[in-house]
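In what follows, structures are represented as structure tokens.
Here, each number is a calculation from the coordinates, and none is a lab measurement. Treat the numbers as computed from the prediction; the structure is a model and nothing was measured. Cβ atoms are built from the backbone, for glycine too; each structure is taken alone.
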Structure 1
Amino acid sequence: MRVTTAHDLGRMLYALHAAAAGNRHVQRTAGLTRTQATRAIALLVHATSGGMVQPFAHAPTAHKEGWISDTRATAAIVYGQSPRIVVVLAYRPGITEAEARSLGRRVSALTLH
């Protein structure tokens, strides 16, 4: 069984950002052109608002959400003074959206301010 970790999500966002910034090694490794990576980030920035980090980032944020019954996940690149990758995974049977957002608010306070 394959499990996606917070590290996996962070590395994926790093690869997108680095490829968009022109890192040729990452472009080759990821199989992305600079244009493709830039477009992918633009789509993530303009994705539906919400999630555990985006409302608290106060900067353009490329984010991808994953929501299943007992798991809430957000992986984001926050484009403030310097880009930061933030990944928040919350798992508990019966976790609510409000609880996940509260966790996102606490993580954002620690990492983005």
Structure 2
Amino acid sequence: MANTTCELKWVSGILSILGIIHPLHMLLYCDSQVALHIVQNPIFHECTKHIEVDCHFVRNEIIHGHLQPSYVPTCAQLADTFTKALGRAPFNLLLGKLGIRNLHAPT
């Protein structure tokens, strides 16, 4: 989440230099409910043993209204196509969402 937040801030900075101002918060989708709870709720910070600077960085962006984290169920996570071994049905479903078609399929 911290790496993506850095990238979003970078893109936002580049757009503002080009004169494109985006008044709304940036959306950050995550499939880990635990990570979302830790970042959004300061009480969870006290329950964890090791909180890194990354977590505080993301939390500050949320507090300042620059970032809005949102949960995405694992079955809808498009990145899983590239990072996990999926069964045939979920793999084909996610490929369809990405717009990837089989060039060798009969027409």
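Table for the structure above
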| item | result |
| --- | --- |
| Identity of the structure behind 4.3 (criterion: distance in nm of label points 7 Å out along Cα→Cβ at positions 37 and 93, calculated), options 1, 2 | 1 |
| Among 1, 2, which structure scores highest (criterion: distance in nm of label points 7 Å out along Cα→Cβ at positions 13 and 77) | 2 |
| If distance in nm of label points 7 Å out along Cα→Cβ at positions 21 and 69 is computed and equals 2.9, the structure in 1, 2 | 2 |
| Parent structure of the calculated result 25, 16, 11, given that semi-axes √(5λ) of the Cα gyration tensor in Å is the read-out and 1, 2 the choices | 1 |
| Top of 1, 2 by relative contact order in percent (Cα under 8 Å, 6 or more apart), largest first | 2 |
